[in-house]
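Trainee: These notes open a run of structures that come right after.
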Structure 1
Amino acid sequence: METFRLKNGQLLEIRKADPEDAAQLLAYLPLIGAESDNLLFGKEGIALTLEGEQKLLREIGEEPNSIFLLGFVNGVLIATCNVRASQRERKRHQGTFAIAVRKPFWHLGIGSLLGKKALDWAKATNIIATIQLTVRTDNVHAIRLYERLGFRPIGILHRDLRIRGEYHDTLMMEWLVE
């Protein structure tokens, strides 16, 4: 576990997820889904059982080209970041990137800390060569964060998300290991 002082003076603890975190993650997902329309899910969270989430975290922990990071403030889960890649030989070099921070903790540098840790890890694997993500085109703060982390835009996916009956375009971005 690593500890960082945030812009507001609080301490952020970052560590890898493990199956014992499943219940806390399942409780976190509906909270974060309700706070933002920038995720692939809303207040419903994701449809995984406790056993399913434990299995997923176990698999990610065993994969040499995947990582799931958790961020805690005062012992409470407030952020996640993951890189996940296929285990198939022809695609195992290409990961997808996702990050989420609870709204009360936006703009404190948490996304930068988690993102940098995940990308440093990706470089060190000697497996990951590229990481892709999609972000809503109107999510300017996230786009700026991803650009600071080294992601570059590669195209627009039109009508990629549908939220409460309204379509939203997303920007596809990629990060290349140098």
Structure 2
Amino acid sequence: MISLHEIDFSNRDFWAGFMATSFPAALERETDMSLTELMIEHGICATSWWDNFTKYYDGVLEESDGYLDNPETLICELTPAQTLKIEFHPADTVYYINNKQIACTGGHYKIQVIPFKDLLNFTENKQIFLLLLPLAVIDNSNISEAVPVIASALQKIVDKCLCSRYAECIVQGLIPE
């Protein structure tokens, strides 16, 4: 089990791996590159660290469909009545609130379960905001607000000059199809 303290923003390897794997639909329109591809292009991803963290190994997808019995798990309080649990598997990140699965980002991803306006309640705690961001759904009325809010949170992880570009890419992936 890990704590929010262990994944503070000085742990750039965690955040780079998390960002690169948590937005399966994030694409940059102009280049048609995924967020992961952009991060690799800018030298931000340390895949060996993330593979070690999620206990990835060659064959894990074939042996267990990428799921582990004892994955790295983060548990933290969202509100006094809500506990967030996130399991980091080699092929999926699974989210629970009060032990009820609400979302996952793997091959059969189920995201877009939290309206972006509700996620704004967590902007003071940038860790929680970014951990929940892959679950946001952004409708057209939230796009202009979402990009700068996300870019501001990303400044804790990536160079400021990349934040708006990455935020726009993330927003594109969180708009319903």
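Trainee: Where is distance in nm of label points 7 Å out along Cα→Cβ at positions 53 and 93 largest, in which of 1, 2? Mind dumping the intermediate values first?
Mentor: Working: 1: 3.6; 2: 0.8.
For this comparison of distance in nm of label points 7 Å out along Cα→Cβ at positions 53 and 93, the top structure is 1.
Trainee: Looking at structures 1, 2, which one was relative contact order in percent (Cα under 8 Å, 6 or more apart) calculated from, given that it came out as 17? Provide the component values of the computation, followed by the final result.
Mentor: Working: 1: 17; 2: 22.
Label of the originating structure: 1.
A short reminder: the numbers here are calculations on the coordinates, not readings from a lab. Just so we're clear, the structure is a prediction, and the values are computed from it rather than from any experiment. Cβ atoms are built from the backbone, for glycine too; each structure is taken alone.
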